[in-house]
Each structure stands twice: as structure tokens, then as C-alpha cells.
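Next up: the structures, one after another.
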Structure 1
């Protein structure tokens with residue numbers, strides 16, 4: 001069920017709008033006001049009182065873990081904190097019991113975080129099969145053709161970073177479950193803007209750091225591992241935090257935790273978790289369904305303006321394949337566009353020959369029209 005977002009109330013969270021039109025959430029997002037306040041409160045507390053309130057900090061860690069689990073419909077014991085998406089993917093890539101001749105299937109347009117950890121397994125005799133994309137789209141039939149009896153993991157982004165193509169996770173997850181293939185999702189380009197249900201979509205592993213659509217700081221994210229497959233991945237990075245009696249420092253007992261926290265080898269990024277928790281509060285209070293509807297409506301406006309100018313849209317315009325990212329190409333060199341837009345207080349991405357807009361739910365239609373007025377001026381130069 002969706003409800004109308006109170007844009008005036010939400011706008012107060014984003015002082016970035018006083019300085020920029022910010023259409024770059026697919027890269028690194030600005031911080032909401034409540035995240036700033038959470039970080040300042042933590043710093044003030046640690047500065048004035050040291051670790052006197054450490055027990056309170058731990059409660060916030062547990063609360064944030066629960067919020068992330070809620071965001072993806074996981075159980076709290078299936079969630080661990082990680083420093084970035086790459087770490088989550090590497091946990092699985094390095095912790096699985098590979099045999100020579102095994103293979104992994106991934107699309108050929110993945111961000112390197114979902115490529116290099118798998119390529120690194122070549123030295124262990126593991127093949128990475130790259131599925132050829134079609135104009136930024138990853139077609140289901142092409143994906144499953146690469147799966148055979150030696151495929152152990154299929155790994156894909158919920159949303160592809162450049163094209164913004166939204167993968168059909170439910171269809172892929174059902175296929176993987178039927179074939180006995182483990183399913184990994186790099187969710188950094190969708191969490192915070194699109195719904196995620198790891199149970200419904202039969203996702204075994206998920207990784208995403210919080211600095212994009214989840215509106216948090218860099219260096220902290222969430223990792224999900226289904227309890228049904230948790231015993232298939234062994235921790236590779238070891239420390240005092242992996243074990244059951246982690247708080248009994250001098251009573252050595254190398255019994256690993258049974259839940260996802262066995263992948264948290266040491267002291268956590270406490271300040272980052274406080275920031276992450278505040279950002280998750282904002283997203284969950286607003287409602288992901290409401291955010292998705294709002295961002296899709298903004299996308300409709302962007303697509304209309306692009307079509308009005310006969311600009312070639314690289315992203316899919318099919319609603320079920322769309323996300324918060326809309327990319328397009330220009331007939332003239334797009335390279336100088338980034339500097340031009342920055343001079344005019346607009347933040348976006350120009351990369352790999354593409355221009356990418358990625359507005360969030362607090363952005364508005366007037367901003368879109370202003371950006372297109374600027375784009376018209378650039379194209380006339």
C-alpha cells in the first residue's frame with residue numbers, strides 16, 4: 001500500500017537542495033539531516049564521556065541490524081555488518097568450498113565489485129562465465145543458458161549500475177532454487193529505492209553498502225546470508241569476534257558463531273552503524289513502496305523530457321525493467337557536461353559515454369525541468 005509523501009517535510013531532511021540539484025544517488029548520496037545529527041550525537045557522547053555509554057552503543061548496533069533485516073525481509077540472525085559491497089561478495093567467493101571445474105555465472109555489465117572476487121578464483125580452477133548483455137539489458141534466457149551442472153553460484157546486480165536495468169530477481173531466484181544453484185545479489189543500486197524480499201525471491205546472499213540510495217555514510221553496509229546455506233560458507237578473515245564466547249577474551253575457544261555474525265571478525269564501525277540506523281529509520285518511516293512510486297514518477301518526467309528532445313535513452317523504458325537510474329547518450333561529446341552542470345549547481349554522473357540521472361524521493365519535477373533547460377543550453381554551445 002502506498003501513501004503520498006509529504007515532500008515539504010522530507011525536504012527539511014536534505015539541506016543539499018540549498019546548494020545543488022542532486023541527481024547522483026547512484027554514486028554517493030548526500031546525508032539527510034537526521035544522519036548528521038546521529039553522527040554528531042555519537043561524536044559528542046564519545047568526546048565527553050569516552051566509553052561510559054558503550055552498552056547504549058551496542059543497543060544501537062542491534063537496533064540497526066534489525067532495521068536492515070526489516071528492509072530486506074530477513075531474520076536478524078541472517079544479517080552481518082560489512083564495510084562495503086565488495087567485502088560481502090568476497091566473503092562468499094573466498095569462503096565457499098570450490099572444486100576445480102566449478103563455475104560462476106555473472107552478466108558482462110556488472111560493476112567490478114561483482115566481477116573481480118569471482119575472477120580471483122581462476123587460480124583455484126573456477127571459471128567465471130560472463131553473460132553478454134543486450135543494450136544494457138540482461139536477458140533471462142541468456143543468463144540461464146550459461147548454467148550447467150557445475151554452476152555453483154549465479155551472481156547479479158538487482159539494478160545494473162550504468163544502464164539502470166532492473167533484474168527480475170524472483171524469476172532468477174526461482175530458477176536457481178530449482179537447479180540447486182546459489183543465488184547472490186549485489187543490491188547496492190536498489191536498496192533504499194526499490195522493494196527487496198530475500199525470502200520471496202529465494203536469495204541466498206546479498207551485499208550492499210549504505211552510501212547510495214540508502215542515504216548513509218561510506219564504509220558501512222549490510223550482508224545477508226540465508227540460514228539455510230550459512231554452513232556452506234566458512235569465514236576466511238578471522239579475529240576475536242567470530243567466536244561464540246567473543247567477550248571472554250582470555251578463555252580461548254575456537255567455536256564459531258552459528259549465525260551471520262560469524263563473519264564479523266572484530267570491532268565494528270560503531271559510528272557508521274549509528275549513521276546507517278538513522279538513514280534506515282528515514283527510509284522505513286517513508287515506506288519503500290512510497291519511495292519507489294515517487295522515484296518512478298520522477299523517472300516518467302525525465303523520460304518524457306528526453307523523448308521530447310529525441311535524445312537516445314540507454315536505459316530500458318519498460319516499467320518492470322526500470323529503476324532510479326536513467327542513462328542516455330548525446331550526439332555531441334558528453335565529457336565536458338559534468339563540469340558544465342557542476343558550474344550550474346547540478347550533480348550527476350557522466351561515465352562510459354553515458355549521462356546518468358539518479359534522483360531520489362525528495363527531488364521534484366521543477367528540478368528536472370531546470371536541469372533540462374541547462375542541458376538545452378549545453379547542446380546549443
Structure 2
């Protein structure tokens with residue numbers, strides 16, 4: 001397997017400060033698409049307010065416009081070559097299989113996917129953004145991928161089944177180029193929708209490891225540290241009143257690391273709605289608690305850290321937040337992942353929250369579940 005670790009390299013991604021968080025929704029996906037109005041359309045006639053976009057192509061009015069239209073052009077207009085104009089030739093993409101370096105790998109992967117799903121659509125569901133054209137735009141782009149598997153793929157022959165899966169891509173872009181992209185594909189959900197056995201696929205993939213997998217410790221450390229501030233924003237620049245940074249960090253610390261599930265009723269609306277990896281979807285605090293407990297019980301020493309957190313909004317209109325997190329733990333518990341293997345695992349994910357009145361009302365959370373199952377399968381194969 002080729003060594004693609006980035007030891008000694010420094011990412012250009014700079015950490016964000018409080019001043020980089022948008023305080024209204026004038027530049028947002030809802031405003032851009034005209035959501036909930038008769039004018040709603042996937043690519044609008046009016047691209048929205050103009051914001052400073054130094055180094056970006058003149059056609060793009062703002063960062064939401066840029067993200068939505070380059071995605072559409074690459075995937076649905078099939079202008080795959082445009083990747084070379086919008087991704088750096090040293091871009092770093094972190095996914096289920098580790099680290100992919102350079103835009104040529106993205107071109108190859110895109111061609112592979114469009115060959116397997118000839119009618120593929122990538123439908124923008126949300127774009128949470130922060131930053132500017134000097135420090136870089138940070139975007140958390142939630143997308144629904146739809147299409148029919150009418151061509152062969154790395155997972156096998158065409159199944160002629162339709163898929164509808166979620167993906168969250170956290171990109172950093174500067175001067176028209178994306179150079180960092182940790183992306184969580186709901187690959188486990190896609191495999192189930194294709195009619196494949198998830199456990200068998202994890203075993204097969206672990207036995208014939210894709211390029212870049214398993215990620216080495218250097219790659220793992222680089223993923224965790226990319227764009228991470230030296231101190232949390234809530235510590236570096238504290239404010240009175242409601243603070244998204246403090247609220248989200250405290251919630252994750254208490255729930256995941258302290259196992260204080262009782263605080264869920266304080267920070268989450270009782271009717272809150274959840275969508276997550278591997279087709280998990282439910283409403284209410286109780287099933288959410290059960291999901292968290294099942295995951296944490298599999299890895300009793302699991303410890304989570306927040307790697308990057310940004311948001312837009314205000315107290316009146318509410319907030320949208322994007323949190324990239326990582327965790328390590330040991331597979332010691334009997335669970336949905338089978339008999340304990342004693343393997344230390346790497347788990348990472350991206351969570352988007354809608355916060356109203358100081359409480360979470362909706363959550364979208366994807367994590368590397370297929371990769372996690374592959375790590376466990378590899379541990380069994382090694383014994």
C-alpha cells in the first residue's frame with residue numbers, strides 16, 4: 001500500500017474566530033433557493049447578495065452560490081474536468097478510506113461514481129458557512145445523493161437499485177480552490193440500499209484494503225488538527241448570553257464523555273428530529289439516548305473531542321451549527337458490532353444542528369461507520 005501520510009506538511013486551513021461567524025441568514029441556502037416559496041428552485045435565477053470573493057471566478061456572487069453551482073456543474077452537468085479548477089492539486093480529502101491527496105484522485109473517483117450511477121443527482125440540503133475570502137471560507141455542505149446503480153462499481157456489479165443517501169462535506173476554500181475536505185458519506189446506508197450485506201462488505205473491504213486504508217497515526221492526527229483552534233472560541237473570546245460554541249461543546253462533553261444522558265432533556269427539544277448514519281432516523285430524546293448508549297457501550301472508554309465548530313445565525317432566528325469531531329475507544333463491549341475484539345478504533349464524524357431558543361430541534365450526524373466496521377473486521381482477521 002502506498003504511503004500517503006502528510007508528515008511534515010502543514011495545511012493552509014486557518015482556525016476561525018467569533019468574528020468570522022455570520023450573524024444573519026441573508027447569505028444562506030434557504031435564501032438562495034427560495035425555500036418554502038413559489039420561487040424555490042435548485043439553481044435560482046438570482047444568485048443572491050454579492051460578498052467579497054477575492055480570487056474566485058466573477059460568476060460567483062457568494063460562498064453559498066459557489067458551493068451549490070460547482071457541485072451541480074461537476075456532477076449533473078458532468079463537467080468533471082472542472083474539478084481541476086475548483087480543487088487544489090494538493091487538496092486533502094478525508095473520507096471512509098483515509099486520505100486522498102490531489103485533484104486527480106477526485107477526478108478519477110467522480111468518473112467512477114457517475115459511471116455507476118448514470119442519472120446521479122446531488123441535491124443541496126444545507127450549507128452552513130463561516131469565514132471570508134482572506135482566512136478562507138469554511139462550508140459544511142449537506143447533500144442528498146440520488147440515482148440508480150446501473151453500472152458496475154467497486155462494490156460489485158450493477159444492481160439497478162435506486163439510492164437516496166446523505167453526505168456532509170466540510171470544505172475550506174480560498175481563491176476558487178477547495179484545499180481541505182473532510183467528508184462523511186453515508187456509505188453504509190448506500191450499501192444497504194443496494195441490497196448488499198454490510199458485514200460481508202466490511203470483511204471483504206478490510207481483507208483487500210482500498211488505497212489509503214487503514215489510515216496511519218500521522219493521517220489521523222492531521223485530520224483531527226486541521227483548522228482546529230488553539231483554544232475553543234468560547235474560552236478565547238467569551239461572551240455573556242447564549243454562546244453556540246460553549247453550548248455545543250458542553251453538550252458533547254457531558255453526553256459523550258461524562259455519560260450524563262439526563263442533560264439531553266435540557267439541551268434537546270423533546271420532539272427533536274434526528275437523521276444519521278446507516279438509515280437511522282427518529283424523533284424524540286429517548287430513542288436518541290438509546291442510540292448514543294448503544295454506540296458508547298460498544299466502546300466503554302470512548303473519548304470524543306471537538307476538532308472544528310462554526311455556525312451562523314442569531315438568538316432571534318436561531319442558529320445552524322457544524323461540528324467536526326473525532327473519538328478513540330476500545331472495542332470491549334458486546335454490541336451491534338458483534339463480539340468484542342479489544343481493537344482500539346478511530347471514529348470521526350460531522351454533526352449539524354438547528355438550535356432554536358437555546359435547544360437543539362434537529363440534528364444530522366454522520367460518522368465513519370463502514371470504516372469502523374472495517375477496523376473491527378480487520379482485528380478479527382488478524383487473530
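Every read-out reported here was derived from the displayed coordinates using simple, explicitly stated rules and does not represent laboratory data. None of these values were measured; they are calculated from a predicted model. Cβ atoms are built from the backbone, for glycine too; each structure is taken alone.
Computing relative contact order in percent (Cα under 8 Å, 6 or more apart) gives 23 for which of 1, 2? Kindly include the intermediate steps, with their values, before the conclusion.
Numbers: 1: 23; 2: 16.
Working through the options, I get structure 1.
Here is a follow-up. Determine which structure produced the value 4.5 for distance in nm of label points 7 Å out along Cα→Cβ at positions 26 and 194, calculated from the coordinates; the candidates are 1, 2.
Details: 1: 1.1; 2: 4.5.
Going label by label, the one that fits is 2.
Determine which structure produced the value 5.3 for distance in nm of label points 7 Å out along Cα→Cβ at positions 18 and 250, calculated from the coordinates; the candidates are 1, 2.
Numbers: 1: 5.3; 2: 1.5.
Derived from the structure labelled 1.
Next question, about the same structure. Please state which of the structures 1, 2 yields -11000 when helix-only ellipticity at 222 nm (-39500 (n - 2.57) for each DSSP H run of 4 or more, over all residues; to 500) is computed from it. Each step should come with its number before you reach the end.
Numbers: 1: -11000; 2: -8000.
Traced to structure 1.
Comparing Kirkwood radius over Cα pairs in Å, for residues 202-321 alone across 1, 2, which is largest?
Details: 1: 18.0; 2: 17.2.
Sorting by Kirkwood radius over Cα pairs in Å, for residues 202-321 alone in descending order puts 1 first.
Further, regarding this structure: 50, 30, 25 is what came out when Cα extents along the principal axes in Å, for residues 266-345 alone was calculated for one structure; which of 1, 2 is it? List each step's numbers first, then the result.
Details: 1: 50, 30, 25; 2: 48, 27, 24.
Going through each structure in turn, the value belongs to 1.
Have a look at 1, 2 and say which one yields 3.8 for distance in nm of label points 7 Å out along Cα→Cβ at positions 210 and 242, as calculated. Please report the intermediate quantities before stating the final value.
Values: 1: 2.5; 2: 3.8.
Clearly, the read-out refers to 2.
Here distance in nm of label points 7 Å out along Cα→Cβ at positions 90 and 274 was calculated and came to 4.1; which of the structures 1, 2 was it taken from?
Details: 1: 2.7; 2: 4.1.
Working through the options, I get structure 2.
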